[in-house]
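Asks: Got some structures for you, see below.
Derivation of every value follows stated rules applied to the coordinates shown; laboratory data play no part. Everything quoted here is computed from the prediction, not taken from an experiment. Cβ atoms are built from the backbone, for glycine too; each structure is taken alone.
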Structure 1
């Protein structure tokens with residue numbers, strides 16, 4: 001009786017299979033691409049394939065689909081096919097197989113325009129109550145899939161947990177100005193303050209969601225590193241991030257200066273993981289305080305699991321301008 005992991009050739013899918021294998025737990029990886037972490041190669045749009053993968057599965061962790069880097073290279077119909085129709089098929093076959101838990105990997109990108117307040121407004125305090133305003137085919141199809149998960153959980157009594165994950169990939173930033181002005185490790189350290197999470201913590205959240213799904217029936221959580229900020233900091237964060245950080249982490253300036261790093265001038269959002277910690281018993285290890293400790297000790301702040309998986313990319317081809325093409329607003 002195994003946990004079925006879809007998207008097992010991807011960042012999170014590989015990490016989940018690695019972790020489950022390492023713990024001696026039965027796991028079955030499924031992906032359209034073959035890999036060392038994939039037992040079943042095929043499409044989640046093929047019902048016969050999905051039904052075969054589902055046999056004997058006690059839980060499903062659904063990470064497969066198109067992602068934000070595919071927005072400029074794939075059509076809206078392709079997003080609907082993979083992110084919506086594929087999810088419907090998996091949900092239906094999970095119900096038919098009597099699976100005990102279904103965990104769906106969503107994204108904070110589903111919140112879209114709600115993440116960026118207007119000029120002059122405080123930074124957004126992003127919780128599960130934030131109302132989504134999707135801005136691209138990725139966000140809108142993730143939101144559609146979330147709604148389908150909730151519908152099936154309610155109507156078919158399939159225990160489902162939706163996890164809206166923040167950034168955990170190791171690839172370069174898609175913003176050319178960020179790539180020009182900041183080293184990659186500098187960017188990722190900065191993002192641990194408000195919009196990034198380590199891959200190992202993401203894996204642990206998913207495994208806890210599998211365990212808790214039957215008692216939760218349906219739930220949705222934000223999965224991001226624990227921010228050091230409070231709601232009282234939001235106005236100042238939009239004006240001067242360094243001012244707030246220097247108050248909370250006085251040594252940051254010298255630790256950053258030793259590496260030629262710098263903080264962002266300001267931030268527009270803060271992801272809040274309080275409910276995930278309360279309801280799942282999730283205890284994320286990697287946060288900005290951890291980053292500071294690693295810089296002090298002159299060691300990498302990425303988890304061993306994140307380093308093992310590394311940067312995988314999202315396309316078969318490479319691009320001259322950035323890690324992937326970016327569409328305009």
Structure 2
């Protein structure tokens with residue numbers, strides 16, 4: 001049975017944990033609160049890489065207990081990022097998390113060809129949303145890393161998203177490749193890419209899910225909309241994954257769900273040698289906590305796809 005809520009996701013991560021989470025530049029109250037909850041729940045052993053005095057001041061100001069967490073004294077944020085990455089490369093950490101650094105600065109470190117987390121695959125961002133009134137978790141990619149993906153990059157984006165969905169226990173996830181129209185139009189490149197991705201999945205070049213497109217957002221998640229428009233597809237109204245045409249569309253869709261739809265998001269970067277928790281500095285500690293939970297789940301190599309255990313219901 002698939003995981004359908006963040007409560008279930010956190011339970012699963014607790015059952016699989018603790019995993020070692022190296023947090024670069026961790027002196028932020030929301031980050032520390034998420035780390036404290038993850039550690040207390042047993043899903044993580046947190047390694048805080050930060051100027052020790054600054055870290056203690058922030059923790060004391062907000063009443064956050066650092067007991068049991070490992071503190072590595074490093075006042076330089078860029079070096080803190082390199083230390084976190086090196087811990088993952090050497091097997092000392094299972095998950096890497098961005099703290100107060102800007103995303104671009106952190107990803108430069110993660111993508112460093114000599115010292116980064118490259119593992120021969122494209123780095124892609126996968127966001128998982130819990131939306132009030134929606135009956136399942138919804139995955140969106142890529143709204144954070146690949147700015148304007150070509151067809152080859154979109155193949156990896158789709159495959160990574162399917163792999164994450166499978167780890168969430170979603171059997172044969174349904175993937176809607178989004179565009180502004182449901183018909184292939186050579187003047188709209190996103191529709192052509194969507195059709196190609198659909199055919200590639202049919203031929204086994206993308207595995208583990210059902211892929212269809214081009215589809216507009218409404219008929220990807222609403223069977224009524226699809227019926228009115230007379231569209232036929234195995235994905236219509238039942239999509240688990242939405243693939244956006246570019247990073248701007250993904251970013252806007254994610255923020256619309258969060259701010260207008262009051263959804264909660266977990267976000268990770270996959271494709272490297274360890275999952276990367278990549279959240280906005282303005283995100284709540286809940287977003288950071290469920291992102292840690294998702295990364296812990298993905299870091300559990302050799303574990304079968306998640307299932308909702310009886311005592312988590």
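Asks: If Cα extents along the principal axes in Å, for residues 150-237 alone is computed to be 33, 28, 18, which of 1, 2 is the source? Before the final figure, lay out the partial values.
Replies: On the way: 1: 50, 32, 21; 2: 33, 28, 18.
That value comes from structure 2.
Asks: To test your reading of the models, identify which of 1, 2 gives 25.5 for mean count of other Cβ atoms within 10 Å over residues 94-101 when calculated. Don't skip to the answer; put the middle values down first.
Replies: On the way: 1: 17.8; 2: 25.5.
That value comes from structure 2.
Asks: Identify the structure, out of 1, 2, from whose coordinates semi-axes √(5λ) of the Cα gyration tensor in Å was calculated to give 33, 20, 20.
Replies: On the way: 1: 33, 20, 20; 2: 34, 20, 17.
Answer by label: 1.
Asks: Upon calculation of relative contact order in percent (Cα under 8 Å, 6 or more apart) from the atomic coordinates, which of the structures 1, 2 produces 24?
Replies: Working: 1: 19; 2: 24.
Here the read-out was taken from 2.
Asks: For structures 1, 2, which has the highest computed value of Rg/Rh (Cα atoms, Kirkwood Rh), for residues 190-269 alone? Mind showing how you got there, number by number?
Replies: On the way: 1: 1.10; 2: 0.99.
The structure with the largest value is 1.
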